[in-house]
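Each structure below appears as structure tokens.
Derivation of every value follows stated rules applied to the coordinates shown; laboratory data play no part. In this text, all values refer to a predicted model and were calculated from it rather than measured experimentally. Cβ atoms are built from the backbone, for glycine too; each structure is taken alone.
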Structure P
Amino acid sequence: MRWRARCARLWTRRPRHPRRERGQTPISRPCLRSRTMPPEAVMRRIHRAVVLMLAGAFVFAVASAGAQDWSVTAEALRAAAASAGGAAAHPGADAVVVFDRRDVEVEASGLSRTVRHTLTRALTRAGARALAVDLLPYDPLSADVVVLRCRVIAADGTVREVDPKDVADAPDPQNLIFWNARHKTVPVGRLEPDDAVELVTRRVGFTYALLLAGDGSPDESRFVPPMKGQFYDIVPFWSAWPVVEQRYRVSIPLDKHLQYQLFDGAAEVSDRVVEGRRVVTVTARGFQPIVKEPGMVALSDVAPKLILTTAADWKAKSVWFHDVQEKANCFAVTPELKRLAGEITASLRTDEEKVAALDHWVAENIRYVGLHMGAGEGYTLHPAAMTLRDRGGVCKDKAGILVALLRAAGFESYPAMTMAGERIEAIAADQFNHCVTVWRKPDGTTALLDPTWVPGVRELWSSREQQQEVLMGLPEGADLLTTPVSPPENHPLEVTIRSALAPDGTLTGTMKVVGDGQSDAALRRLYRGRLRCDWPAVDDAMLSGTDPRVEVLKVARLDPDDLTRPFTIEIAFRIPGYALRLDDGSLLLTPLAARDPVGQALHAEELTLGLDPAARRYPVRIGCSKLVTLRERMTLPPGATVKGLPAAVALTGSGRLTATWRVSGDALELEETLTLTRRIFTPEEWPSLRAALAAFRSLANTPLALATGGRGKEGA
């Protein structure tokens, strides 16, 4: 973004991304819609707006009095906390953030020091418990945090000091990734509703990437970011509690080309030159917590956030990421790596076969575990030889050894960065949490590979990462790209049942299940996470979740570890009493296929995704696009007639459903096809998806009556 010099105005970034919320009310403008709201609701909103205005005036007075100083008097804090309002002013909230201020000083080296000053008022006992202890996480190689002051402003007016010497420094609980992360615990102590807690901390360093050299020295120069001379910050402007005021102020040398942008919100922005430095201040007021919706995208995709960076563009970031790995010699091809690549690809002919074999070898043979290598940990990939020796690493290390193996096999390959689970905005800050591999083909096109996400998956790049931003670390640089939607036809799940219904309601038959893509992977995960001796129980669960009376007679199953073919399983079964026999001798049942027994075993989104609300504010996310086909041919008892057949269904849009149930001769036949066209759906696409899911589930609960002409229960 081209920065706007010396401006003090209210501005909003208009959402343009198809997944971003549209029409969001700016957070600094309370929305009063008396035409569609009952009078008491209007009065509540007016009252809340007045409280926030008064509180804002008090907070502004406190800020003006202190200016660049956090030494605010207890009386001023008490007045600010009182002006923020109590539980009546913030219904449903356990606490209110009176103010949250960050003052950041950036050096020419890119090193930053942040003083954060917060005042939070407890509104309920739950809020008081939440504020009784504060945790300050940090990584000792990339940052340090110190508590400068902590005070409790009690509801009765008394002030209690918390001695910073009582702050405890302890290692984080760790699992799979052992990178020496730590946290400091601030023992605020017992609080009562309407008590307020003031906390002042000083943090030096950076986040996301870790540090080049960490020798335990108190010299803060060791916290200079790895992209030397560059500064970035990602600041959430949201909270689980209401926020009266949040302010972020950064002072940076004039020769730094600082870019910044506030996403999904509104704020007052001041950008000016003060004493030979550029000073940018962003202030937001009156934030209300976002009401979460079932299955919505990450909160960071829809909530206000401020992103700042001095990096010129994504291409510069791409070149830096490439160069730092090459200078560290991360992909050096040792004789062991060369020999291994030859062994893996020895019997293969095409490039695609060789790349697939190398990708899956890394996926299946390098366990996911984060071991600390010291210098460069976090942003530098482990040397491939080290990863091979350890047979373990996190995503960046698995991506790195795959790059080395591909190069050993004669392919051109590089690493890439992405953000799994969240959107990367179009401003070149370190918005990354995952590393993958790039294969550049002889024709110059590129293909993404992800050995971290494809264990037990027939794909080379997980389609659960579709609609996700990626930055490739190419020598010439690259721009940010978004991975395309994976067609649902690439992820089919087909359930075919051949069954026969006896006059007493017993159902016998076979069920054949075939999957591919991510549907295939979901089926394999049921088995691969269990001991082989437990696999028969998994077979039973394919049907027992639908009817616990099922008797599994025979199973023919592809080995879940065999990725050469789509996963297939065929189960012969018998379910006594599947159809309910009524007093008049007729039978009542829902066809087994329509109940989607495999979907129940998988806890699939087509059955579990919440259908409320009917209208959404935010995008909804599922695991992957998919195509679900359910078929059944049920032979009926002689002379049976069927009542209650549902009408055919044909729904189109982002969620599509076609369904037909009919009687053909002596058999009931049904076929349903549900198509979920993408992984992330906009609010505008939600009604179509919701309608398809609702109709699909309605069919799963549609009973049919079969008149058999037999005797009722008494004569059975």
Structure Q
Amino acid sequence: MRLTQNRLARIVILIAGLYLISISMWAALVQPENALLAAKNYLKGMEFTHQIYTDKAELYTYNGGKIVPLEANKITEAEPVLYYINFTNGNYAVVSAEDNFYPVLAYSDEGITNLHNLPPAFYYWLDSYEAQVRQIREAKLSYPENVQLWQKLLSGTYSNASKNERAINPLVTTMWDQGWPYNALCPADQQGPGGHVYAGCVATAMGMVMKYWNHPQTGVGNESYYCPGYGYQSANFGNTTYLWDQMYDTAGSDYIPIATLLYHLGVSVHMGYSVDGSGAQSADAAVAYVDHFRYPSAQFILKSSYSDTNWNSLITAQIDNGCPVYYSGYDPVEGGHAFVADGYDVANHFHFNFGWSGSGNGYFYTTNISGFTQNQGAIVNTIPENYSIANVPVRITAMDTNAGDNFTVSIKTNPLLGSWNVNHYDLNLYYDNAFVDYIGYSVTGTISETGTTTVAENTPGIISVDWNNTSSIIGGGLLINLTFRARDMGDYLFYMSMNYNTTPITNVNDIMVHSSAPVATIAESQLSLTNIMHLAYNTIGSTQLNTTYLLPSWNIRHYQGNINYDPAKLEFVGITTEETISAGCEVNVDTSTSGVINITANSTAPLYGSGTLLGIKFKAIGNTGSMSVTQISLSDFLYNTTAIAQVGSANVILSAYTDIEDEVITVPQPKLEVYPNPFRDNAILKFTGTSKETVQVGIYNLKGQLVKALQISDPLNSQIQWNRSDAKGRTVSDGIYFLRWQQGEQNGTNKVLIIK
């Protein structure tokens, strides 16, 4: 039978209708086990870089403003509206108990939520979801697209085809609160947290947005008003310097800068202070931003003026531009709530920071069912005055250090707007390379982590950083960490020049890093010897003579001392200076006195650093029928002419000797030969050994930096040449270099000297 076009159309319509009927008939109450399965499959489909759910979880139900354990809900026989899933890693998921409603309504990936200390704004969202579920059930509304989504989640066929091209991680890092000590300067009341009223969610949300920008340095004008029960409240914004560098992500012992800001914000909106919760109007917050805190474009808008789609697009656009959004909601029972929207995921959930010490923070679904209204608003365009790419603050930070210890110099930026499209930056960091060594860098955990970072020191004392990415940086934070080590005590200057894209940055700082001496004088230095464990008869072991840090300014060019040992137990074999502080020294050994090794070392350059001064080798000759211990000690030690009193000793554990000794087969030890040494232009590297495995050779300068990597691919039959070039083919400077070779588990080091 041939199908006419009209008949075919009727069949298609009939099939579609039957399909929708089947979906509607399938719609039902979601059982707990299905809620848990749906949550796991949903979160798995989000393709997080880390797993935010756990196999084990506690299930709760939400009804009438209460989160109760699932078993307790069964006793009351109340029909679940929402499920709260508490994962064992501190994350959560909120899942609908109605398959006509969107499945996973909220979730967290931060691992810090306390079920017993959830913020009021968290319950605001749960109440909103509950109201929509009840509206669906009472009006018998049908949403086939949600039923289909449930089916896919439970069958394991879910993939988020509607995902955004990207997600924006939370812009705000602060985990502030309304209670103590954030409220330390709010009106006193013994019934409140810490003896004060709450700072208020409006002030906390405003403050977290402002801390993100670290703006303003000073406010504008002043404000005073009468607060019932607590008298007049006043603040002079224009006469206050806000100490942003002392406002940390969480309040510590130095909480006054944060408390000052939150109290001033409370005064700016005429906060109604109370021990039960302080409140203010969000519209007043927008006015305060403009009038008192130098955010000239801040504007309060209501969600009721927009469709869901347009509202979500507007909030997304703000976050895309690097602007966290002050967000408010109101319900007739609990009143108003204020928090911060500062990110979104690939499935159109917005990230909210509730200003409750991080508890409850997570991603929330904001699209409403048809006909459902919420009293929500937002303050948009909260950008500091005169904010441009050229004057965005970029800061160098570092802690003081001790000579010889590594310290970190961090480069941090204030927020970058998405509209600037910053997908490249370059900077030059200048430092005093005469006394400070550059060690390395890291972008792990920074906002530069996903790009390509190149760091080089082409000119001594100038670290050049070049970063590129196909996507732009949005928001602020840490750009890069650079590690240095001060060789001597003193104050060392760090300063930089920088470009975002091709725009020079004018708002940069410089810092002085103070380096202290580990000990006050040479005489306070300490020396120690390392133990030698389980030394068998006729075998050789080594002890290292270690020193605490020696400053270059001490000008130590000579040391001497005695190594004392029992000649009946040990036989002195020799010393080694390779890869020690004494590398390059002239070391003389006098063994004319039995049991005493007199060591004298002289250097043309000051000795500095900490670690091994030199190694001393002994052979075991006094083993007995049982394990025994003998000692090596240090005495009469001088740095230059200064006696060192704090010297240590070492134990040598001698293994038990047996009459039946295994036959010893001598196996040639692999070694690398370099000749000529010293050399001017070229050196030959010849490897001797019994393995055919490739030999890796790394050439390092005195700073420990890799200059060049070489390979000896056929170590049994070939030799290679080094023409004193680095990895980029440039001729290296004269001086001492270390050649560290590795063949399987065997390794060694050679020292070479390049001369003019």
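Using mean count of other Cβ atoms within 10 Å over residues 596-603 as the calculated read-out, with 21.4 as its value, let me know the right label among P, Q. Answer by label: P. Which structure, out of P, Q, was distance in nm of label points 7 Å out along Cα→Cβ at positions 396 and 628 calculated from, if the result is 6.1? Label of the originating structure: Q. State the single structure among P, Q that was used to calculate relative contact order in percent (Cα under 8 Å, 6 or more apart), giving 11. Derived from P, not from the others. From which structure (P, Q) was volume of the Cα convex hull per residue in Å³ calculated, if the value obtained is 302? This value belongs to structure Q.
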